[in-house]
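What follows is a group of structures, each given as structure tokens.
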Structure P
Amino acid sequence: MKSAVETLNPTRVRLTVEVPFEELKDSLDAAYKKINQQVTVKGFRKGKIPARVIDQRFGRGAVLEEAVNDALPKFYTEAVNEAEVNPLGQPEVDITELKDGELLAFTAEVDIRPVLEIPDYSGIEVTVDAVEVTDEDVEKSVEQLRERFASTNPVERAAAEGDVVTIDLEAKVDGEVLPDGVAEGVSYTIGSGELLDGIDEAVTGLEAGDDATFTSQLKGGSAEGKDAEVTVKVTAVSARELPELDDEFAQMASEFDTLDELKADSRKRLENMKQFDQATQAQERVLDELLKLVEVPMPEKLLEDEINTRKHNLEHHQLGQMGLTLDKYLEIQGKTEDEFLAETKEQAEKGIKTQFILDELVNKEKLNVSQEELTEHLMRRAASSGMSPDQFAQAVVEGGQVPMLVGEVARGKALAVVVEAAKVVDTNGETVDLEDDEDEAAAETVEAVTGETEVAEEKNEA
């Protein structure tokens, strides 16, 4: 076999391959054997039909086509290895010559992983939010906990903001009650804004047994988007009562004996949360600066596939589960289709660039992924997917996704290396010392940027 490689652009090559006919012998033998198992010829046992009879009855062309289809992946792989390129995606193969008994020639065009130069990144500087927890933050946190322990008691008075009312609803459009426009015994907290626009004003001031009618645009159901005449009847009014903020409340709502201890714990938890947010912010901003430093040629076919994948996943998975169409989603977001496609393209480009650069850093820094690191990452991914670790691990193995998980961890480690080398200061001008064990958090940051993107070397199949 002879092969040559031609660089079409920094991310695409054309392989030209010539194969002497004798090198097709194994594939020709396999083709005759396969056809033997599929056809019957009177006078011959199944599987024992001579090659000349197959040629006469079914045509030599059918045999050659089967042999070439069998041989192409092998010769394409050899050509890729000789050229020392890293293909991305499936090649576009064109058979340029097929002379029976003489020669097979073909070309294969394929996107390749671009060669990147990673410059010195130690000069990256970013500014992040300072970790500051105010007394107001603590009070708000404790108040939220207090809300969870609120009780409701029936009252005989007009409903007011904050009260919980039990209501019956009936919605009409053009004077007709909608099939899905009747609901009874609905519990609603006045002021929560969780039901229809206008309902808070309608029920405020009503007592049990009173009703009111108002007009509201329906947010869902058979008449979504239409104005409906809604009648609401209050059947019960209950007042929410919050527990006193004292040591007794602290003992009821937590493991602490005093309110001061509860507040101190709340402050510590808020500080930890803000420190995590700060670390994530540092990783995101360092990554953005790193992307500015490296020129990354973009494989056009890979980018096109990535855009289509993201659009498909949004339409058929995320929006499908919510019962939304893409048009409705864009209407809610206030975006045009062109704006949506431009954003999707920008996100896809960033995801691909991030993988290319971090993969190059993994090689440059000689970063490895230990079994412990992979297991920790798998446990986290399992938790976020709602599956047990065993179920998730089985799905990963069966789907051949182990290399993908290894890549996620390795890229996280690469980003952590860059963050460690960067100068990170907060808005107060103080230098930020991030936690040493940031690899897993960095992996999450990389996942958020890359989304569905998983740029992997093709398995060299034509």
Structure Q
Amino acid sequence: MRSTTESLSPTRVKLTIEVPFDEFKTNLDQAYKTIGAQIQVPGFRKGKVPAAIVDQRIGRTVVLDEAVNSALPDWYRQAIEETELQPLGQPEIDLTKFVDGEDIEITAELDVRPELTLPDLSSISVSVPDAEVTEDDVTEQIDALRERFATTTDVERPAADGDAITIDLVAKDADGSAIEGAEANGMPYTVGSGVLLEGLDENVTGLSAGEETTFSTELVGGELKGTPVEVSVKVVEVKERHLPELDEEFVQTASEFDTIDEFTADVRERLTRGKRMEQANEARDLVLDEVIGAVEAPLPETLVTEELGARREQVEQQLAQAGLTMEGYLENEEQTPEEFEAELERRTRDSIVAQFVLDQVVKDGEIGIEDAELSQHIIQRAQQSGQDPNAYVQHIMEHNHVPEMVSEVLRGKALASLVEGATVTDESGNDLRLSELRGDGTYEDEDAGTDTDES
């Protein structure tokens, strides 16, 4: 078998496959066996019908068609491997020459990944915010933990900011009818949190248990967002919240540390690690955006159309699961349908180019993957999905998702290599060694020589 290619465009190739008839005989013999096993001829055992009898009963043309149809997938796969093409989507295959006893010729037109010329990474420079942790950041984190250990006591006074109250409320439309889904009884609420309805905090402040009031506002979520309503709210119970003092007793209860200084230092270190991870994530996004902007990447329009349709369907499914309509979503986002489609297409095209870029980096850098890396990635995906790792592995094996997992790891490593090759600084002008950022958010010492997981 011989395969040749002809470039029709930067993203489309014509593949010609020529198969000598002698090589086809094996497929032809198998076709005779297959068809012979399906027919019954007096005097012959099933499956042992001679080829000449099959030709008489069925016709040689049927056998030839069976043979070539069964052989085509293997011929195409072998040709793809020989020519090292990277197909995108399904090919358009045409049997251009097929005469009994003569060499066979097949042509296939297919979309392929374009060959990209990547920019000089040393010329790419991006800046990310400083990984600065302020005293306010530390205090806010500690206060959030204190909130989790807060206690309450009943009080016989009007509700004030910070109190834990219980309320009954109902929202009514202009006709005075209660709106479905906009009413609740015995609902806990923290005065001043501002998480429900505009005007609620102001109207419950000053009310004692058993008192109620009515105020006008607008709904803030769902399909009825922005709808003017009259809200009747009754305070059922008022409790004062007490935060524990920041002392050694609290530290020993809420953490593994014995002293306030140890606890505060750990909070600061964890916040710093988080800031550094944010730096790394933003740097990766910025560097990839810079590379995408510098690359000429022609895209197969069929691929764009398919991916655009898939993403649009995904958005619609997510909205349906949230009980929203596309019209409501667009109104909430203050977008027109045309703006939504334009943004969706831009993101789709950028995503495809990003995949092409990372796959090119994998190819150019001959980046490989170890079994341990793949296993770790699969376990992480299982944890993210909340599934049992063994069940998750069984699922991806049964549905042949392993190649997708491999691609994710390779692209992650490719993205890390892009960031390593670029210049990344913070707003203060400090060079960041993101290649030495470990998974826990800390930086390795330059002379440590420890390998890092950058996927």
Structure R
Amino acid sequence: MTARIMIVDDEEPIRDSLQGLFEDEEYLVVSAASGEEAIARLRKQPVDCVLLDIWMPGIDGLETLNRIQQMDAHLPVIMMSGHATIDTAVRATRQGAFDFVEKPLSFDRLMILARNAVHKRRVEQENRDLKRQDVVHYSQQELIGDSAAISEVRTLIKRIALSDAPVLLLGEHGTGKAVAARMLHAASKRKEAPFIEVNTASVAAGRMDSELFGHEKGAFSGALHAQRGSFEAAHHGSLFFDEVTELSMAAQAKVLRVLQERVIQRLGNPTPLPSNVRLIAASTKDLDQALHEEKLREDFYYRLNVVSIRMPALHQRFEDLPLLLETLADEQAKILGGEAVRFEADVVEALKLYTWPGNVRELRNYIERCHILMPGEQMTLSTMLPPDQSSTQTASAQATYGEDGRFSQHVSDDEHVENFHDAREAFERIYLLQHLDKHDWNISRTSADIGMERSQLHRKIKSFGLVPPEKGSS
């Protein structure tokens, strides 16, 4: 893999000579004439190592080093200086520089240092990737929360786990169906055997038989070697079909036959093989509609639907949101490094105003974005990132008063928020209206409840053009 080096020096001849040196060694080179330019470029294009001059106009090298480390604490930076003192070198290394070299530069030494820095970067990245897999793997073994809805799911899983009956997991995207499937397997008598997952939507229809039942060498064009299928790999264990309605009608018939006869045949081999699996299937679709549209075989459906568990959407268990935020923030800190972001109580309340259509998966992505952009920060109403920050499709929170004069809110996907400022204002507006309505527009009680000075609350009310419902309807 080709490494990318950034050279930061205000002297153009030095930049040009270093660029030629590293390009001759087949490095990709990015150059910047100032610390400010280097920071701007790094925000758009990651690199594997930075060669950074100390004495530059504008922000000097040490301040640039500090800002680079705030962006990426693991990026190796080699400091360069023609006016170095021992004190400067010590400060740079204490501040986290990978190494320090004096001008005039020894190209051989610089090349060795850069090679070592890039190698260190790659090794650390591989370790972080492995750690990320471990952390995510661990977090996906449990359903997070203490709400009645999620506690009921856990109870059902414990009751069902010891049976070999098929299980159908229903619910929206991101509600934890795959996590529930792993929990079922982990609590079952099959826990020492494999848990095999098949995402039916990602397998081409023409390859489904091979994916499920395996094939022998030469069974079809491109079958260069024999391969086990998912049923064979999951023997004595559990087989999880994610998005089971994506199976073709023909594949459903074949799976049903395997469940009934408990044998499979590899493509190209008539010899039957035993198949002892516990089938767990998941779907986000309305299965009654799938039956009506003839996308799901009736006999296959009834064979699957011995026991079903419906996973609650996030908006149905908002009492779990504080624990989810804390747990997932700690997870991201372990994965990405640095301190975990934290969310003040009023921010948690504001986040409940969003419907979270992607559920816990969307929440995890949101917290990852918060950690990348604001690592270690305490999120407040004035600094929080909006949940959906897409440039043209951000869900805008809308507030209205019903016929009874009481406040209500909803989130509309049809509205467009052009920038972060507008998205944050939408949340602040709903949050204030909610609490003003709660206290019948008593400013003193509202300000005490949300921890905002009365004068500041008055300014916010005026800036948003908020009026009590009876005034708004007159």
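Throughout, read-outs are computed from the coordinates displayed, never taken from laboratory work. Computed from a prediction, not measured in an experiment: that's the story for all the values here. Cβ atoms are built from the backbone, for glycine too; each structure is taken alone.
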*Compute relative contact order in percent (Cα under 8 Å, 6 or more apart) for each of P, Q, R and report the one that scores greatest.*
P
_If distance in nm of label points 7 Å out along Cα→Cβ at positions 35 and 211 computes to 9.4, which of P, Q, R did it come from?_
Q
*State the single structure among P, Q, R that was used to calculate Cα extents along the principal axes in Å, for residues 107-242 alone, giving 78, 48, 24.*
Q
